[in-house]
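For reference, the structures are reproduced in the following blocks.
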Structure P
Amino acid sequence: MPLFMDIHTINSDTFSAEDVIKAHMEDLSVQDRFGVKQVKYWVNVSAKTLFCLMEGPNKESCHAVHEQSHGQTACNIIEVNDDEFHLFLGEGTKDVNDLAQTVSGEIDTGYRTVMAIQLLDLSGVASHITPKLIACIRSSCGTVIPFPGDLMATFVLASDALRCTNELKNILANYNDTCEYRLALLTGRPVDEVGNDLFENTKKRLNQLCMVGNTNEIYIANDTIELAKRDPRHPEPELGSFKILSDEAFHFLEALFTIIKKEWNQKDFKTDTVYSVMGISKSQLYRKLKSLTDISPNQLIQEMRLRHAVRELIKGEFSVSQVAYGAGFNSPTYFTRSFKSRFRVLPMEFKKRFK
């Protein structure tokens with residue numbers, strides 16, 4: 001039978017793990033009527049969230065179990081791919097009441113700190129760097145997640161993720177002239193109130209940060225920093241070289257990315273569209289984006305176009321002119337000049353490196 005996972009948000013000042021255990025026992029008493037099997041559940045008392053994993057014929061049957069047993073129905077239920085589930089949440093065990101536990105025997109909240117690394121290979125060295133990054137992630141108690149085009153990893157502890165990030169930064173610093181990177185780190189929950197995929201909102205935000213982030217920059221959500229600081233087993237994390245983002249900053253970047261991603265490769269797309277849709281002035285947009293990414297709106301659009309061009313040239317499927325127009329440049333001549341200024345090599349010479 002397929003796997004399903006749900007999210008419950010509890011509006012109670014007295015919410016506890018004991019309450020969840022009691023509700024789970026009630027689920028077990030009626031699950032057979034609906035052909036459902038409760039497998040495991042994760043509790044985050046401080047965030048007042050609960051996630052249940054179950055096997056069942058469909059979402060409706062899983063919903064019916066909760067409704068029949070105690071009336072605490074889920075905010076959302078998603079179908080879960082078995083392989084992806086085990087990569088994100090497969091570590092750890094469960095107690096006699098099916099409550100999820102970490103490897104060290106603590107209550108597992110289900111939340112994970114997820115890392116995304118986007119490499120921009122300029123000299124064909126990514127195949128040498130990636131194994132070193134993977135080894136570093138695994139030695140820091142991280143799990144590598146297969147993800148097209150990027151490197152993604154998940155950590156049970158935010159402190160492990162931060163420690164790993166510092167080590168990765170040192171590895172990547174050795175390749176600054178041959179490979180650029182963007183690294184983003186944030187903590188999220190496996191199921192959101194809206195969505196259909198595991199860690200959907202977390203993965204979307206990571207992608208946005210890697211797209212709008214500056215070259216060789218590390219972006220970390222503020223709540224991830226706070227989680228790491230609460231871990232007594234690790235020293236105070238080194239934060240000097242990180243860009244730490246608040247919820248407000250995330251909302252701004254999300255709104256900005258939503259607009260830009262639709263039209264960044266259109267040759268007539270200008271930043272006037274961005275600030276008119278966002279309802280802010282040109283100067284406000286400039287100051288806000290500059291404070292978060294160190295680049296201006298025009299530079300951001302140009303950078304997104306050039307990064308896209310790099311990947312297309314590496315693939316080698318299109319001519320330089322086709323790549324130029326596909327990335328939103330007005331002419332191959334202007335594209336060639338911009339590419340040479342940014343990467344210190346002509347597009348055709350760059351393309352030949354990867355034949």
Structure Q
Amino acid sequence: MEYTVPLDFVIHPLKSTLTPALQAKIDQKTKPLGSLGQLEALALQIGRCQNTLTPSLNKPCIIIFAGDHGIVEAGVSAYPQIVTAQMVANFLAGGAAINVFARQHQLELLIVDAGVNADLDTHPALIDAKIGKGTRNFLSHPAMTEADCLKAVRAGSDIVRRQYEKGCNCAGFGEMGIGNTSSAALLMHALTAIPLEQCVGRGTGVNDQQLQNKLTVLQQAIAHHDNTTAPLSVLATFGGFEIAMMVGAYLKAAELGMLIMVDGFIASAALLVAAKLYPEVLDYCVFSHVSSEQGHQALLNHFNAKALLAMELRLGEGSGVAIAFPLLQSALGFLNEMATFDDAGVDH
């Protein structure tokens with residue numbers, strides 16, 4: 001079944017009027033032309049995104065969306081589903097990798113219950129946006145109803161809007177959800193036509209036998225829903241509540257002109273859905289890293305994107321975003337603070 005309810009985001013392509021002035025500002029710094037490599041491209045992109053010669057990163061944040069997946073009952077993960085709720089508790093207690101990195105770089109961290117299969121205690125850092133206690137098993141039914149899928153997209157949009165209204169102009173999105181690499185692989189395959197075998201990876205670390213089972217299960221799921229092609233239909237059929245919320249978060253952030261930091265494989269699969277709906281969203285995205293999860297590099301190639309880091313990460317949680325964030329700071333640091341040849345009296 002194809003879902004055709006339209007979304008009402010308005011995303012504008014980046015303005016090009018400032019591009020010559022930004023490039024001139026970059027080129028006039030006391031360095032050989034192009035010698036800061038990707039930092040120069042990053043400074044140019046951020047300046048264009050914010051439409052200013054003096055861009056800044058204001059109240060940057062990472063939002064982690066958490067949700068469970070019915071497909072876990074088919075044995076596609078090395079971890080039991082309860083780990084999702086346990087890791088959310090770890091986030092809220094400040095003990096996960098993303099907590100460490102967010103503290104290190106002074107990034108606000110928010111955790112969203114998009115659809116965890118547990119009753120979570122209230123916490124100041126927890127946003128209760130639960131759509132349901134996990135999705136259905138997409139081997140037999142679409143993971144979400146059309147209504148719940150759209151509800152999740154709009155919830156993600158609303159969460160980002162509230163951050164923007166607090167002064168945030170730079171956001172990254174992470175995820176937590178046992179089984180969500182299976183969803184991401186199917187979204188990638190269905191929306192790019194890249195062979196499923198190239199999209200399916202080891203996720204949390206399945207062994208060879210478990211990997212073969214995962215591939216077999218996902219092949220069966222594709223066969224069961226082989227007429228599903230529209231982006232929202234693919235999302236509702238194979239996605240998760242946390243992935244759908246990320247789709248809405250990407251679209252609202254781009255609509256508001258925010259700089260978007262993209263994490264790893266699952267975050268990129270959510271972006272794929274968003275970009276199929278609104279291609280302009282990619283103009284606002286910085287790709288923090290390429291993960292070691294099979295399929296991520298091919299997905300970045302599909303976006304024609306170059307990641308800032310390649311550190312063999314496969315954790316999720318927005319961890320790659322946090323680790324790459326200082327590169328954004330460095331890009332704006334040289335753009336806004338580095339002397340020009342004329343300032344420094346240096347011949348060029």
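Quick note: the coordinates plus some simple rules give every number you see, no bench work behind them. Predicted, not measured: the structure shown is a model, and the values here were computed from it. Cβ atoms are built from the backbone, for glycine too; each structure is taken alone.
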**OP:** Tell me which of P, Q gives 1.04 when you compute Rg/Rh (Cα atoms, Kirkwood Rh), for residues 238-333 alone.
**Re:** P
Original post:
To which of P, Q does the computed value 0.55 (FRET efficiency 1/(1 + (r/R0)^6) of positions 78 and 158 (r between Cβ atoms, R0 = 35 Å, to 0.05)) belong?
Top reply: Q
Original post:
If Rg and Dmax of the Cα atoms in Å comes out at 23.0, 71 when worked out from the coordinates, which of P, Q was used?
Top reply: P
**OP:** Looking at relative contact order in percent (Cα under 8 Å, 6 or more apart), point out which structure of P, Q has the largest value.
**Re:** Q
